[in-house]
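Presented below are the structures under discussion, each in the form of structure tokens.
Since every read-out is calculated from the coordinates, none of them should be taken as a lab result. These numbers come from a predicted model, not from an experiment. Cβ atoms are built from the backbone, for glycine too; each structure is taken alone.
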Structure 1
Amino acid sequence: MKNEGRMNDWITAYIEAQKTALDSIPTHKVAECIQVLQKAWQKDKKIFVFGNGGSAANASHFVTDLGKGSSDMMSKRFKTLSINDNISWITAIGNDYAFDDIFQRQLENYATPGDVVITMSVSGNSPNLLKAVQWARQKELTILAFVGRKRGGLADLADHLIVIDSEHYGRVEDCHMGICHMLCYAFMEMEHLRA
């Protein structure tokens with residue numbers, strides 16, 4: 001029973017810290033990101049999403065929701081792709097060139113000026129993300145970056161930045177996925193965005 005009480009205390013503290021992290025989401029910045037996606041949809045621009053580790057899983061989840069759920073509500077579909085999902089291509093690039101190239105080299109095949117890049121990183125300093133985003137800036141893509149409190153190099157490269165006020169990987173990744181759900185459900189639930 002003593003251990004059960006300690007466990008309950010830990011869970012309660014975790015939930016409280018998660019609420020604090022969620023409260024740090026800047027709603028006006030989320031609204032800006034929704035407008036970026038709406039503009040991309042209106043102009044038939046592509047939306048590329050990527051990250052490492054848990055952020056890679058969030059990228060895949062987000063693209064599933066935007067590409068299916070949100071698109072099902074629209075008069076035309078979002079052109080969106082998670083460039084985390086082709087493991088054969090990723091390993092070929094990593095093996096033949098460098099792991100830092102795995103996202104940039106895929107963008108080189110697909111991206112054109114005016115397209116949108118969304119990247120997620122708790123540290124904001126992953127070399128493969130920075131390299132891809134630097135390339136995207138040079139090619140005139142719009143860059144959205146979701147990061148944690150440390151901000152990292154992505155903060156200086158992003159056109160639209162959302163910072164979660166935490167360094168805890170689980171909490172920041174949960175908040176990033178919550179933001180991704182907001183971006184998707186905005187189009188599912190707000191009719192005026194579909195025009």
Structure 2
Amino acid sequence: MKKLILVTSPPACGKTFVSKELSKALKHVVYLDKDTLILLSKQIFKVAGEEYNRSSDFFEENIRNYEYEAIVALALEALDYDDITLINAPFTREIRDKAYMKGLKEKLKEKNARLVVIWVETSIEVCKQRMIRRNSDRDTWKLEHWDEYIASCNFNIPTELDDTEVVDDLLIFKNSSDEEFANSLKECVKQLEE
């Protein structure tokens with residue numbers, strides 16, 4: 001059966017690295033990264049005469065949800081051509097929204113595919129250090145307002161997604177150290193290929 005894999009977590013947990021390494025390790029994968037759409041989003045800020053701030057009300061009202069709609073539409077289309085589509089994106093609200101997840105699973109059934117969520121679990125301090133290291137303009141506001149930003153993040157594993165009848169619907173990928181990463185990569189690939 002085909003699979004849509006969502007690699008999710010709060011920002012700077014290592015989603016991109018995890019997603020790319022998983023995509024290399026699995027067979028027949030289309031890799032999609034929501035950050036690819038940032039180029040378009042920056043243009044929307046510019047045309048609207050708004051300061052580039054991905055934590056702003058403007059972003060929330062005019063860009064955020066459309067980025068998700070676009071990347072999911074691309075992923076669903078890709079499943080017509082290959083066995084696995086992997087999306088690298090936070091999906092912070094979506095994975096905790098039962099109606100959204102149910103709707104996504106229904107769309108996947110039409111493609112004879114099912115959903116796998118991989119939650120990248122990383123300590124908050126490691127996330128902050130990674131954010132500082134990557135030195136990206138998308139993190140400027142977050143780092144300048146760290147306490148306010150981190151209070152808005154949910155680092156809890158979305159256990160409500162785990163169906164005990166399904167072996168690989170929710171996989172936890174521990175990523176606070178190189179050792180955790182190596183073990184998790186091996187385990188996730190094994191489960192996804194069964």
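Thinking only about relative contact order in percent (Cα under 8 Å, 6 or more apart), which of 1, 2 has the largest value? Biggest value here belongs to 2.
Out of 1, 2, which structure matches -14500 when helix-only ellipticity at 222 nm (-39500 (n - 2.57) for each DSSP H run of 4 or more, over all residues; to 500) is calculated? Computing helix-only ellipticity at 222 nm (-39500 (n - 2.57) for each DSSP H run of 4 or more, over all residues; to 500) on every structure in 1, 2 gives -14500 only for 2. Among candidates 1, 2, the computation of mean projected area of the Cα convex hull in nm², for residues 81-144 alone that gave 4.1 used structure 1. Comparing distance in nm of label points 7 Å out along Cα→Cβ at positions 17 and 41 across structures 1, 2, the highest figure is found for 1.
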